[in-house]
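Take a look at the structures below.
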Structure I
């Protein structure tokens, strides 16, 4: 499978991203990053480099919280599947 090259605009600059994901997906990601940088930039007035780091930290925070929630939900689902009442409900 060949990588797809997609040119996106983030914070007023163009970047070419090579990815195995679709162009549509890469554009969605870039749009999200651009919006977050605009929102944080309006609220903080930070220089571009610091704004990019803050955006990355916020994205990593969102990702880690989502992963933690997925783990919690999987454990809850496993508990429900293994509960004694689960077997009698399936019958």
Structure II
């Protein structure tokens, strides 16, 4: 266990940040799944910008890697485009 006051504070901060990051990561994953399950093109088109924004924020904050965010966005956009063509 930490002996210094600053180390104890750092432990508290890390714990708080970890739970915050886990929450936003889980919310984003849930929304990605909802978008993938969507079959209505209009709903998917409305929902896509929100999910893309979430992914960008996660990448900006370092919760996920920027390339992972780019890959997910690409796959989601392909899915939405395929819905609108069908």
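Every number here is computed from the coordinates shown, using simple stated rules; none is lab data. Remember, it's a predicted structure, so these values are computed and weren't measured experimentally. Cβ atoms are built from the backbone, for glycine too; each structure is taken alone.
One of I, II was used to calculate log10 I(q)/I(0) by the Debye sum over Cα atoms at q = 0.11, 0.16 Å⁻¹, giving -0.41, -0.66; which? Derived from the structure labelled II.
Using the calculated result 3.2 for distance in nm of label points 7 Å out along Cα→Cβ at positions 20 and 76, pick out the matching structure from I, II. Derived from the structure labelled I. Each of I, II could give mean count of other Cβ atoms within 10 Å over residues 36-43, but the derived value 12.0 comes from II. Taking helix-only ellipticity at 222 nm (-39500 (n - 2.57) for each DSSP H run of 4 or more, over all residues; to 500) from the coordinates of each of I, II, which one would give -24500? Computed on structure I. Taking 29 as the value of relative contact order in percent (Cα under 8 Å, 6 or more apart) derived from one of the structures shown (I, II), identify that structure. Structure of origin is II.
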